[in-house]
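Got some structures for you, see below.
Since every read-out is calculated from the coordinates, none of them should be taken as a lab result. Computed from a prediction, not measured in an experiment: that's the story for all the values here. Cβ atoms are built from the backbone, for glycine too; each structure is taken alone.
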Structure P
Amino acid sequence: MNKRNLPIYISAIILGIFTIFFLFKGNLEFLVYAVTLFPLMWIITKTDKIFQYPALAKWGFMTWMMTHMAGGSLSFNGTRLYDTILINFLGAPYNVLRYDQLIHAFCYVVMTLFVYSIVAYMIKPKTSRIIVIVITFLASMGVSALNEIVEFSAVAFFGSTGVGDYYNNALDLVFNGAGIIIALFLVNKRKG
């Protein structure tokens with residue numbers, strides 16, 4: 001076992017346990033996520049030697065995996081954790097700041113660290129930092145859009161209503177973008 005990928009192996013165990021839980025609960029929405037996350041973890045472990053993903057990204061992935069699965073499985077006073085409003089900055093239909101939005105931002109801090117490693121590997125030496133940041137931002141937003149397609153497919157194919165409406169989808173993209181910007185700020189500050 002490659003110790004560098006220990007957090008990804010732990011993530012796979014966490015996902016396996018929650019997959020069984022969601023299978024018994026009949027939660028098709030989160031089973032769709034499991035189907036997409038297992039291959040993602042496999043890709044991360046297979047490409048780590050090439051792209052040298054930072055430990056922070058891999059441990060962040062594990063943390064995100066736990067918070068994501070908790071969001072879909074835990075309820076308090078009849079409200080699913082993902083639907084919980086943490087701080088009510090804006091009322092309906094925006095409902096900012098929900099647990100879901102916080103987890104989206106955190107997820108894309110983590111995902112951007114992975115994407116940055118890939119972009120940094122692929123660019124030529126002496127490439128402008130601005131170009132690297134723009135490419136990383138756009139690639140991360142592309143991953144973000146794929147994530148929203150996966151969420152939409154849960155609604156389209158299984159009639160799931162857990163992911164929300166148009167406002168939820170748009171706000172997910174906004175919070176994904178916020179997470180990407182935070183990650184790029186951190187990476188740029190560290191490299192600068």
Structure Q
Amino acid sequence: MTLEQIKNILKDKIVGIAGAGGLGSNCAVALARVGVGTIIIADHDKVSESNLNRQYFFYDQIGRLKASTLKENINRINPSVNIIAFDVKLIPDNITTIFQDCDVIVEAFDLAVEKEMFIETVLQNFPEKPLVVGLGIAGWGMNELVHVRKLDKMYICGDEVSEISAELPPIAPRVGIVANMQANVVLEILLGKCW
């Protein structure tokens with residue numbers, strides 16, 4: 001399949017991303033670069049200086065809302081992608097409204113409680129939609145442990161064990177690997193296997 005054929009298929013697809021931090025911002029950028037037609041991004045948080053080690057934001061954007069700021073950044077990369085940004089805290093009631101039209105949904109939260117709430121809500125309300133989850137992104141190295149595991153319509157990307165802590169922080173290389181792995185799984189779902 002040529003790049004033009006890929007773009008022709010992707011231009012009509014909708015991908016939803018819950019969280020615009022390390023996983024979400026980098027996954028969204030990767031999907032925008034290949035021409036996914038519409039990307040829905042939802043996050044309530046603001047950009048902080050500590051985010052800049054792994055998230056697709058810039059120093060002069062500190063203090064701004066992540067979802068709408070990421071929309072601006074992606075528009076500079078590929079203005080043909082329709083970015084719909086929601087600067088809201090996701091809860092079960094608005095998740096079902098925001099992500100109802102998505103072909104694929106990506107979970108990209110840091111906190112375990114938010115991950116659990118989002119995954120349960122999506123699986124309960126959209127059991128037919130593929131869900132791509134990030135789990136186990138902390139630290140560095142150990143590339144051989146990072147993998148994709150499929151459970152019915154849910155795809156888990158990461159090592160599934162490394163919990164974020166003060167001694168095991170999320171940093172750019174490992175977060176980027178998992179975010180791009182999530183984007184790659186989304187493409188596999190939308191386009192089929194490469195070979």
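Assign the value 15.5, 45, calculated as Rg and Dmax of the Cα atoms in Å, to the correct structure from P, Q.
It was calculated from structure Q.
Name the one structure among P, Q that distance in nm of label points 7 Å out along Cα→Cβ at positions 151 and 175 of 2.5 was derived from.
This figure was derived from Q.
Supply the structure label, taken from P, Q, corresponding to FRET efficiency 1/(1 + (r/R0)^6) of positions 15 and 143 (r between Cβ atoms, R0 = 30 Å, to 0.05) with the calculated value 0.75.
Q
When you work out Rg/Rh (Cα atoms, Kirkwood Rh), for residues 7-86 alone for each of the structures P, Q, which one comes out largest?
P
-26000 is what came out when helix-only ellipticity at 222 nm (-39500 (n - 2.57) for each DSSP H run of 4 or more, over all residues; to 500) was calculated for one structure; which of P, Q is it?
P
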